[in-house]
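These notes open a run of structures that come right after.
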Structure 1
Amino acid sequence: MIKELWHSFPRTLEQRINALLDEAEPTPAKAFQLYKVCQNENLWQDSFEKFQKHLNEFFALPKVERRKSHVDVFLNAPLHTHLFEDFELNFRNAVVDNRSLLNLANWAHHLMRVAQKTDCLVISEDVLVKTLRYITNPPLFEKAKDIKFEDFCDAWKKIVFNLFGRKYDSEFQKILRELEWLQAQLKSEELQQQDRRPAFMPTIYLTQTEIDWTIGILKALDANTQLPKFPLSRGPQKQRLIDLERTIRLYNIVQTTKDPEFLKHKENIKATIINRCEGLLRDKAA
């Protein structure tokens, strides 16, 4: 078990560092910047405190579930798509959960200690915590997102040198060489898997009319205007387009009804339409 965990350590560590950002919240400065953006666009007129409360609820969602519609629901009008990009965090404008960071340092320390059979201070929890804090509170000249294992190693070297100079250089270099070898092995395995992977085959062929209709739906949702009807009288013939049209019909019903049972599902239906449109455009043949 330890052998398998150690073999994948570089990749797992890389993923877990980036995952810290996925569960982070915006700094007060970032929250205020988003507040001012929405205020300047006449999307929000209430207090910063109320805005921040909604913002925290948004960032409490798992990253894969965050949609523009979740922001639109508490604003006076839908947010422009290009402004939604401002809601993307990086380590420079995010507050990372301290417990998650400490847990990650603890996990890395114990795995290195057992796998390398060493208690050298360079792998101590204190050193690893300082390394992770350096990464998650980066200086201006350092990366603030999409952290790679090599970035972790660079930060680790800086922390070790600042704390100990070259006192533990021999043992530290030995650990680094082992990790670099593991990283090279993982990259080699990934390349082999890519070579075996079949070439991408589009899952649906769309005509230009169907593409234009799909794009038109997304634009209408973004502008909060009437969704376009399918342009051909016979209606869509492909199953995914048929499913999309059915969802649009349901959305149109919800738009006009006063039934609270329907209304509470409005945002979910809208998100479903967006997902289906984006999926069609992503999977279409070039």
Structure 2
Amino acid sequence: MASHLTVETLLSLTPFQPDGSDAVTSASRDFLLSCIKSQPAIHRVFFPSFEPPPLLKLVEYRTFPIDALSTAFIAEAISKLKDPYNFYRIINKAVVEDQLKEVYESLHWKKLGFHLYTTLYPDVVRETSTNIRLRDFMGADGHIWAEKLASHVMDPRWLRSIHQGIVRGRYTEDLYNRDMNALFVKLHLLDPQSVIPVYQFLLNQKELATRNYLGGRLEWSLIKTDIERAENKSKTPLTASRLSLTSDIDLHYGVDVEDFIVTECRAMGLWNGTRPDNYKIMKARDRCVLM
């Protein structure tokens, strides 16, 4: 494999798909959703069969408010679903929106995004024809490849080709910033000390803009089915099995969801103090039909 590694291949490795989407950003967002699903209080109620990914142990949240994001994200999904038990009515939607906006627009969001992005990048990004990954350049020789890559992009000929592309309209400012940020990610993963010199050099050539590696807010509809399943889960009294077929039975739906709202959501001010209409009576005649 080592004989197939070249600086040209290293430079060509890209997370960007033909449609312009970023494969690593997509993977990072999916991974963050897995992190949310794995939070103990949330996993137990909404995702009991979900298996946390092995990479979860590599995540360093540090000051990122993962508990706050997770709870607010679940509350958002509950508030957007018009369920028959009125769980959506007991969520304080305005507070949920404020909490999520605070997270999504924070520096913490960008820092976590970069952390997840660089965690997944080495194995997600690969050269399609040879299957060479960025990880193949990392390791003991990582700093050597970083030096080679830095020398290549600081070569006047390479810079001239980039600038000519911009001047002639074949290469836009947005694409330039996108690709330069991708370059910095490679250098960071190969040898973190190589980033600043290259960044400062390129900054002297042209203004650069940093990016948000996680993108915008998470899409609550991705967990719609899981929320509905938890809300529709019914519980009967422990004595139900001993009741005769002529007895009515009390049913409570989404008991664990209600408990989540009045504990986890309440602690963040996301519960408005009301209760859902999740208590039903199953008539004896209906029990007979079901049985």
For structures 1, 2, which has the highest computed value of FRET efficiency 1/(1 + (r/R0)^6) of positions 30 and 254 (r between Cβ atoms, R0 = 35 Å, to 0.05)?
2
Which of the displayed structures (1, 2) returns the greatest value of relative contact order in percent (Cα under 8 Å, 6 or more apart) on calculation?
2
I have -15500 for helix-only ellipticity at 222 nm (-39500 (n - 2.57) for each DSSP H run of 4 or more, over all residues; to 500), calculated from one of the structures 1, 2. Which structure is it?
2
Taking FRET efficiency 1/(1 + (r/R0)^6) of positions 94 and 182 (r between Cβ atoms, R0 = 25 Å, to 0.05) for each of 1, 2, which is largest?
1
Value 68, 34, 21 of Cα extents along the principal axes in Å, for residues 110-213 alone was derived from the coordinates of, among 1, 2, structure 1
Structure from which 0.75 was derived, FRET efficiency 1/(1 + (r/R0)^6) of positions 86 and 270 (r between Cβ atoms, R0 = 25 Å, to 0.05), options 1, 2:
1
Consider the structures 1, 2: one of them gives -0.77, -1.01, -1.34 for log10 I(q)/I(0) by the Debye sum over Cα atoms at q = 0.21, 0.25, 0.31 Å⁻¹, for residues 118-173 alone as calculated from the coordinates. Say which.
1
For 18.2 (mean count of other Cβ atoms within 10 Å over residues 6-13, calculated) the corresponding structure among 1, 2:
1
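Read-outs: derived from the displayed coordinates by stated rules, not from any lab. Please read all numbers here as calculations on a predicted model, not as lab measurements. Cβ atoms are built from the backbone, for glycine too; each structure is taken alone.
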